[in-house]
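What follows is a set of structures to go through.
Coordinate-derived values only; no laboratory data. This one's a predicted model, so the numbers in the text were calculated from it and none came from an experiment. Cβ atoms are built from the backbone, for glycine too; each structure is taken alone.
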Structure P
Amino acid sequence: MPLFNNKHANFMHNEVPGIFIPESLRQRMESAGENGAIEGIKIASELLIELREVVQGVYLMPPFGRYDLAAEIIDLVRIQV
């Protein structure tokens, strides 16, 4: 699930059992301010690019019905591969 903004990152980290968002990523989301969705797309894309050698697929769950975010992540990963 791509992070949408700082509030979303902190909620996922603090309120969803089993979810750990590293401090460095929460700081990136905080620094992004109103551009949180863009930063969340970057973070998700970076993670997928790093994992491409060890996974055969992923399941993207866009937050709040924002399917456009999932499409942007797929586009970014395709460019890098």
Structure Q
Amino acid sequence: MLFFKKKQIDILRSLVQMRECTLSELARASGANVGYTSNLVMRMELEGLAERQNRGTEVIVKATEKGIEIGKIVTKCFEEYEKRR
């Protein structure tokens, strides 16, 4: 199981919003450090939610269709949860 820690949700939501970005941009957008973000993206790849590509010295991360779908569901649930708190 991947998610349901706030930082993990933030990373998934950021990736879905940006669709494609560098690992550093994703970490910055989600407020996480690059190491944590890299480890989570690796786990997301195993689940089919993201893919990464090397472009020169940069690592590009993309949300897959499955990742986008799951990200939208998680975002909707998280927003609903926040309303009820």
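Given structures P, Q, which gives the highest value for relative contact order in percent (Cα under 8 Å, 6 or more apart)?
Comparing P, Q, the top value of relative contact order in percent (Cα under 8 Å, 6 or more apart) belongs to P.
Sticking with this one: From which structure (P, Q) was distance in nm of label points 7 Å out along Cα→Cβ at positions 47 and 71 calculated, if the value obtained is 1.3?
This figure was derived from Q.
If distance in nm of label points 7 Å out along Cα→Cβ at positions 7 and 63 computes to 1.0, which of P, Q did it come from?
Derived from P, not from the others.
Work out the source of 2.7 here, i.e. which of P, Q gives that when distance in nm of label points 7 Å out along Cα→Cβ at positions 39 and 55 is computed.
Clearly, the read-out refers to Q.
A further question on this structure: Which structure, out of P, Q, was Cα extents along the principal axes in Å derived from, given a value of 31, 26, 24?
P
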